[in-house]
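*Asks:* Given below, in the form of structure tokens, are the structures.
Derivation of every value follows stated rules applied to the coordinates shown; laboratory data play no part. Remember, it's a predicted structure, so these values are computed and weren't measured experimentally.
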Structure 1
Amino acid sequence: MTPAQCRAARGLISWSQQQLADAAQVGIVTVRQFETEAAKPRNATLAVIRSALESAGVVFVDENGEGPGVRLRKTQMSNEPIYVNAGQSAVLFHGAKTEVCLTLQEAVIAYHKLPPERKEAATIKSGGRVFSASEIERLHYGPRPEDR
């Protein structure tokens with residue numbers, strides 16, 4: 001991942017540097033220095049930054065003669081429920097705001113209170129996964145029926 005890819009990826013999902021730092025669990029200075037090419041983080045740090053962006057729907061495109069790039073993952077218009085543990089801690093990202101919640105269920109309730117224009121770019125991170133707005137709408141609490 002290049003600094004330009006990182007900046008472009010954040011732009012695609014409307015994340016601030018702080019939101020990326022929070023999602024990747026790294027310092028904002030690390031993100032800022034990488035994106036401005038002031039410093040190159042360790043490979044492990046780059047891996048967690050990239051993973052956070054990929055979890056939010058970013059696909060990194062390797063050099064293909066035109067140069068490296070980024071795009072959004074093709075969304076599958078699925079109505080299938082996503083089963084989650086409601087008791088896991090979660091972080092709700094919307095606009096420039098970050099809300100740390102004790103449970104995923106609390107984060108979903110806070111999400112539903114957002115005005116529609118803020119919901120579009122909102123994400124929730126919980127259990128190492130970042131859920132987009134369309135995925136938040138499909139969250140179901142508890143084990144999958146086949147696991148009961």
Structure 2
Amino acid sequence: MTQAILPVEIQLLSLVVLVVFSAWVLWLIRTQQLHLRESLIWLLTTVAAIAVTAWPELLVRASRLVGVQVPANALFGAGLLYLALNVLAVTIGVSRNTTTVRRLAQECALLRAEVVELRARLDGRPPAAPAPREQEKAKR
């Protein structure tokens with residue numbers, strides 16, 4: 001009799017945890033707390049984890065395919081690669097959002113100055129020069 005790669009109890013517990021996690025991610029998408037585009041990587045990796053947990057032989061075959069003798073090492077390597085890619089994706093998103101926020105803040109400052117100028121014209125007085133603090137904000 002061959003030894004099981006993963007004990008049945010751990011296999012069942014892992015499957016339950018992964019299914020609950022998938023349900024939670026789907027609930028977050030449904031309640032619009034998580035966008036589908038960002039959640040896709042979570043759903044795909046959870047499906048992959050469910051497959052490897054349900055059929056541990058997949059991990060053994062995949063590790064042999066890439067030339068790793070110990071399946072646990074292949075799993076840790078794949079996990080490290082996944083984390084690195086996930087951090088890179090989050091960093092790209094944060095960078096994009098930072099640029100957008102900066103541009104919107106600049107537009108807001110310009111519009112605010114225009115509103116002040118238009119109000120001054122309506123009141124019949126010359127437009128006031130912006131305060132030094134507002135000039136610094138507009139430069140950023």
Structure 3
Amino acid sequence: MAVDAKTGQPIFGRYDVGLHNVGSYQVSGWPWVTGSAIAADQELKVEFPMVTKNMTLIASGVMGGDLRAHFVSTSSAGNVIDGHHYITLAGAGDSLDLDIKCKEVYLSAIGTGVGFELVAELTNVPTGRMFDLTGSGHTD
């Protein structure tokens with residue numbers, strides 16, 4: 001194994017998947033699909049089995065209200081609603097495609113019940129390696 005001449009430390013350590021591992025995001029992701037209905041003025045937390053590479057959210061079914069996607073719960077100490085830290089889908093067929101790494105997404109039905117379909121590309125990165133999304137753009 002190659003070592004640094006000054007420190008004696010290995011130059012190349014163990015190579016593994018991770019948030020900053022380029023190869024984890026260059027390859028095609030594993031498909032993951034779910035969908036459901038959310039009752040009026042309720043929030044649903046969708047937890048992914050691995051960190052995502054991409055996700056597509058589609059509003060579906062009869063929609064009298066809006067579907068909101070956000071990365072922090074509206075019941076958290078953050079400022080998700082007043083800070084407008086969400087994306088709104090207003091009608092059936094509206095969709096949102098994000099190249100994003102995350103371990104969870106929150107969906108809210110505003111006004112009346114709404115339906116959704118969610119497709120994600122998953123990496124090999126375990127969710128335990130993903131940090132919580134907080135701060136500017138999420139809760140501030």
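*Asks:* Supply the structure label, taken from 1, 2, 3, corresponding to helix-only ellipticity at 222 nm (-39500 (n - 2.57) for each DSSP H run of 4 or more, over all residues; to 500) with the calculated value -500.
*Replies:* 3
*Asks:* If you don't mind, there's one more thing I want to ask. For relative contact order in percent (Cα under 8 Å, 6 or more apart), find whichever of 1, 2, 3 sits highest and give me its label.
*Replies:* Greatest value across 1, 2, 3: structure 3.
*Asks:* One of 1, 2, 3 was used to compute percent of Cα pairs over 24 Å apart, and the result was 40. Which label is that?
*Replies:* Answer for the origin of the read-out: 3.
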